[in-house]
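What follows is a set of structures for review.
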Structure 1
Amino acid sequence: MQVIPAIDIEKGRSRVVFWPGVSTGVGAPTDRPERIAEHFVGLGAPLVHVVDFDGARRGAPVNLEAIGAIAGRVATPLQLAGGLDSAEAIQVAFAAGATRVVTSLAVADDAAVLRACLDVAGDWLAVGLDARADRLAAFPWHRPATPTLHDLLSELAGRGVRRFVLGHATGDAEVGQIAAIARTVDADLLVAGGVGDVEGVRRVRDAGAAGIILGEALLSGAIDYETAREAAA
């Protein structure tokens, strides 16, 4: 299972200050996204996940300069989320330096928009959603009944989606669903949020997820990246 570092960007800076030497008192803290990305790529990160907080609020990419700075510093694939709910927004993200994109559940519920986004991004498009049943039920669906997580992902995989980013998918019920989905749906499952220790990494690994996205847990030092990689192996 891949361990994917995440950087949340607001006004061009990381929302969490990262101090790589916090345990030893050496080095210096930084909120520069490109420096944080370079650090984790140097440790072997196969992918960097970036959330454009301003873009999510505006509904279109905002932190393009920061995305470009990361892309200019590392050769590792860059996965961007936030404000990417149209084909045009995805094109802007790719032009800025992103190589993968994450759309919201709103796109997944609109067949025409999803098709347009897939036409631009292909296999490099992921759909992001909250895996908790109550949050899934609360979404304003354009269909007569709320789908189960398994049925929704099966449907979207059948329409060409090859990757899903599942938020809040670390509870017992959600982990059980991931295990069932991983066995039956032809798509990569990436779990984001809710893991604060190495044991949590192991639970997600054992469920069959293709990757785990760790943000504040890594940047705060709660989880050491190399230890997380060992737990995910």
Structure 2
Amino acid sequence: MEELKKLINRIGSILLITFLPCAVLLLVYFYTAPKIAEYSEIKEKRAVLDIFQVPYRMYEKKFLGFTFKGYDKKDIREVFQNNVTVEEKPVSWESQPAGTQTAAEQPKGTQGKRLFKYVKDGKLQGVGFVETKMGYGYNKSSTISLFICVESDLETLKGIEVLDHSETPGLGGRMTEEQFKSQFIGKKLKPKLVVVRGRKAETSNEVDAITGATNTSKGIEAFINDAMKEFWEGQGEVKW
């Protein structure tokens, strides 16, 4: 009888030790998941509005001599809704060239691509899309997510914004710096975008690489060129 009690106590202890961490992790997940989703949503909307140069409300708060800048989430959502048109492209660009599959033939569960359009005074100002790919930077096992925006000619970059990456801070992570991103504005995408290393960018389709981050620079070059190739292949089904 004594041995049975010991066995029950041990089993109960193991179950308790296993259950408590799992319960805590589950609670943390349910608490943080909506906040993470909201953060990603606002970050994407801000990226779109920033590249289209559509202003939204910002604010500053001062505390103990420090100035903190923030933004109005509600205003961002309203400005985005009032200015940006989001179109769902029914066929995945990676899997199907243009014109080979209709929306009715699309397999169930296939997610389309979202196109972000901004029209001002009746004139198309640009078209953008979010692309996420794996293995394009230094960290081949992780993904990079970019918002890529082109002018109405569909061949000139209006700008890029880094939404997510796992590159090394201070090296490949510098892809998020304005000095690097601003280079892409106005660059030509045909015949292809080139990230140059060892010299200064000179032509209309060249940008400077990130110093000390050759693999990440090559990755960004391949990422954008591959994403634009897929975009051009699929543009036949997009109504402008």
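Taking distance in nm of label points 7 Å out along Cα→Cβ at positions 44 and 188 as the criterion, which structure among 1, 2 has the greatest value?
Greatest value across 1, 2: structure 2.
Thinking of 1, 2, which structure, once distance in nm of label points 7 Å out along Cα→Cβ at positions 20 and 76 is computed, gives back 3.8?
Values: 1: 1.1; 2: 3.8.
It must be structure 2, since only it matches.
Supply the structure label, taken from 1, 2, corresponding to FRET efficiency 1/(1 + (r/R0)^6) of positions 68 and 196 (r between Cβ atoms, R0 = 41 Å, to 0.05) with the calculated value 0.60.
Source structure for this number: 2.
Given a computed value of 232 for volume of the Cα convex hull per residue in Å³, which structure among 1, 2 does it belong to? Provide the component values of the computation, followed by the final result.
Values: 1: 110; 2: 232.
Considering all the candidates, the number was obtained from 2.
Where does the value 19 come from, among 1, 2, when relative contact order in percent (Cα under 8 Å, 6 or more apart) is the thing being computed? Please list the in-between numbers first.
Details: 1: 19; 2: 14.
Working through the options, I get structure 1.
Among 1, 2, considering only FRET efficiency 1/(1 + (r/R0)^6) of positions 12 and 84 (r between Cβ atoms, R0 = 35 Å, to 0.05), which has the greatest calculated value? Kindly include the intermediate steps, with their values, before the conclusion.
Values: 1: 1.00; 2: 0.05.
Largest value of FRET efficiency 1/(1 + (r/R0)^6) of positions 12 and 84 (r between Cβ atoms, R0 = 35 Å, to 0.05): 1.
Read the figures in this text as sums done on the coordinates, not as results from a lab. The structure presented is a predicted model; accordingly, all values stated were derived computationally and were not measured. Cβ atoms are built from the backbone, for glycine too; each structure is taken alone.
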